[in-house]
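None of the figures in this text is laboratory data; all of them are computed from the coordinates on show. Model, not experiment: these values are computed from the prediction. Cβ atoms are built from the backbone, for glycine too; each structure is taken alone.
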Structure I
């Protein structure tokens, strides 16, 4: 193994499992799945890395000195910190007269019918908000200089981490930088987050809460990432590199992640989207099919849904809502100005807990058993029934299966847990299999409903899509979900159980920046020059952040019609095109989404520029997995239309390359369920294709 055979290791920490994959020589080679260790997350990371390194050819687990190694990490630590409020005590420095800026959300009711509505409390206590005299106008010109005496007065009272958000600093960040420099001169130990560093987008409240959210997690994430970077150098060599997945599906340096941890709030889910996008682009079958794809990533705690067009970039959202007080209520959480993949996340995973409500009806999630104690079937102390327990009772996870490749299963414990719901049925009794089937179908309907709503919101006909299923639980539920939404074809990629970790090694370096430029099109000559100058300034900013020297730059614009509030983001290309071309592109996209186009002027709201590094050329197949027996084993399973029956269970990498349901296709980290009315085939590269052939499938 030489330096040209560089190694990339992806580590994805989920609520139940920590997944690790290793690529070498341009191919995915080894994978590992270990239980997430909440006491010290690095324990699971070490265990997974050691398993992968131990499988490398050579005299021992240590890497040769001439091998270039990169560790890439995705995590939900930041989003979890917002949900649990487990962060640092934050101080906010703002413009004189604007100390109530974080109360702005209370002017909008996310539920107009709730008379006792409660809002998520701010991350900053009122006594920790400090005002300083200064003023910049909406064009960025200084009206009043910064009062440095005020900085000296408030400095002793500030907490360990400080957010600075001054009025109109998105247009001119000079005063914010003065505040930072003055504070660090007085108290060098402070962690300071500027709103103009987290986002240069207009919107006083959103810019402020984003800066506060960054400050809230900065100390703990800086410590965690520093430990992981030290661990990387100690285990993989002093020349190894440590990178983080951003919420938009690209990679950033450890330094960027430490400075802007708010940018990695959805790094875990983004990795799965990156994997799906890269797989679609590399799959001959999907390229030839040409159909749009809805990707479902269902792990232990949540399910993520995203729509992907072949030959198109990943769709992004530039505002993300986290820590919702009411899970399905838009507006009940914190809206942050963070570029992120446009996905829908719901509380439905393998560890989601099933229970009866006050009417005696079964509900699934969003509460999760996580990895501690986990589903009852793990034998780690869990007693509440989960989706995984129901799947074991139904026979979808055969007795010899080791969940995630690490946990011996205990079917009797799963049956006992599900039986608790059966005995609680309104009629006083109920077959355990019937209750398990109900749990399974309710989980399917929950995800199918989310797919329908997400498709309608995006102007899509869901039945025209192919379903790409990944994650440890998705292959079990994929055909059931597809049947409910009218999809006839399901794709299971190689290594679906660790697919998000695969996305980490497949991801390119990326960074996006934004400037608010409110201009009406067509531009005047001076306005076009203003856009060009902003574009060049943003390219220079990207060059200072990204480590890669081979960067492709793309400009995008947030556009709207006059007197509208919502915007559409359209691609402009590597350079700023003429205004009439921008207008044509915008109107075409508007018609695609809404089928009509008003006769109104077009306005530009924001200019966005993205820098994209080279995507690694890594083959995803099953050639590294030893072939199994060509004789299927048999097991008992229960389906809606056929009841309990004996069915074949094939090994995914074996001699048999096609068949019909009912059947199971087993592999190291998951099982694919092929229900009655579906056929399956395995392509040469290891991809599974499942197709519906019966109306009730």
Structure II
């Protein structure tokens, strides 16, 4: 406070005056102003400061800052100061309190306080990362202005040291299953700051899980769009590569593969491979089948021929396939069984485009098979020995070009025809295999062979049945061609006595001509097809099983006919007819005299078979006055021996029982063979 004194002025009179006089004044003394800004302060950057200034003997106060912060009221002793970002970056600020004196004092008083500003901690857990499931990761945390750090996980993995910025994290099995974890880095502040800081990063564990896989099979209409999708869950990019029939497809590096308009060449097997730094993932293999509506018209000649089709029927049941011509069919058969509509027997099952069949027609007719052509073309399996091959493509197959890659295919022959492919001896009258037909084929290896006919160029076509065999004018009976045949090959050295144009005929013991060949080129091998008798015909039409064969030659230049003396390459004196037999002839000599009949068969010999048809057991009775040894043979329609029973006939009657119940229903025939005896009877097993 201001101090004051009273000053008195006394004046003494001049003598003679004696009365003094006085006067007073009050002198006020104003003290200088004082200022105290308070104690220095340390704060965290997120705080403000309430200043604690004091002052005496002042008229006004004002606060100022060395920084750029703000006061809520700089004219009071205890304002609130809010540091600016610059103040925080500087780390301290000087706050000055200025006190103005009370007049008449003119010197202001000042004081300052230092505010130390501590920054809050900052932290970075690092960028999101991805590792393979068999890997660990060294984390890359960073932090500033912290007192301590700690890592934590949303999963169940472990840190080798969670109190360092860069520990190693090992994912647990659960982490790998989940595919990702969130890792959190937390830092503690430096006092006086009290708020922690944290940051997170996501660790992806690449399991390469398949999100969308290929369907195992897909059927697509010709010309439609094909979309194949294979998607793998992966945080980091990988490379997709599509394969078609095991060949990589160029420029196919997306998870979606599209063919805008699918064609027959696009049918097959597709697969996608995803290659990633963590490994490879393969899709399912997807079989894409392309189908096209189609109808196949097959012209069937009277009697026997081969039949097949490239059209997969809408209804494959045999009765449905042949319904339109059922009254003209006698039988359909192959090595698997028979379809005999008049007897209500079907051991073949359903029709198949991968099988060929023999068919006997009562009259010429047309068969229409409606359905779809399916791509890729089905593979055909050719078992060892003989089988029937279909033509399951709608185009002609060049026989020698296609089968030259299959050296174990010894022979292909026309069903109920003389055309043959026999490459070992450079014999090829079967130049082409035609759609709608089927052929006998011989695989000489001990293992099955798988073949696939090539796709056709151009549109689908129908091929009418047409025999390309030239008509041979000959003096003998018409040849009755059946599916049961025996091939005789005349080697080049066997043609020495032949002339171009000569006709070679093969004859049964009853002088029935059962096959003809024309000599086209001397010193070149050729074949002659001998046909077996039709077991469905009422009369004998060709050779019986195991019947001896004999040959004749007709010379058109002279009009004369001569018997042939044959030498076989195996050294045998004679050859017996067998179904699917193959015999080589190394020498043929003309005998310039006629051969007299040498039948010599046992007379008054009769065979009775009952019951026939049968469900299993049959009785065979022979009647003859002669005494002889012989054998019964049961043969199936493919010429295979089913049973053989030896017998000795010494009385007027011989009866033998045979059990066929273990055999499939169908046609069989009985051969009775003895010296000067050869008889055949047809048996129907229901």
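Hey, distance in nm of label points 7 Å out along Cα→Cβ at positions 333 and 661 derived from one of I, II reads 3.1; which structure? The correct label is I.
If distance in nm of label points 7 Å out along Cα→Cβ at positions 45 and 645 is calculated from each of I, II, which structure is the one that comes out at 11.2? So the calculation was done on II.
Here relative contact order in percent (Cα under 8 Å, 6 or more apart) is compared for structures I, II. The highest value is that of I.
Quick one: mean projected area of the Cα convex hull in nm² came out at 31.9 when computed from one of I, II, so which one is it? Label of the originating structure: I.
Computing Rg and Dmax of the Cα atoms in Å, for residues 205-500 alone across structures I, II gives 20.3, 66 for structure I. Quick one: helix-only ellipticity at 222 nm (-39500 (n - 2.57) for each DSSP H run of 4 or more, over all residues; to 500) came out at -500 when computed from one of I, II, so which one is it? Structure of origin is II. Each of I, II could give Rg and Dmax of the Cα atoms in Å, for residues 93-212 alone, but the derived value 25.0, 93 comes from II.
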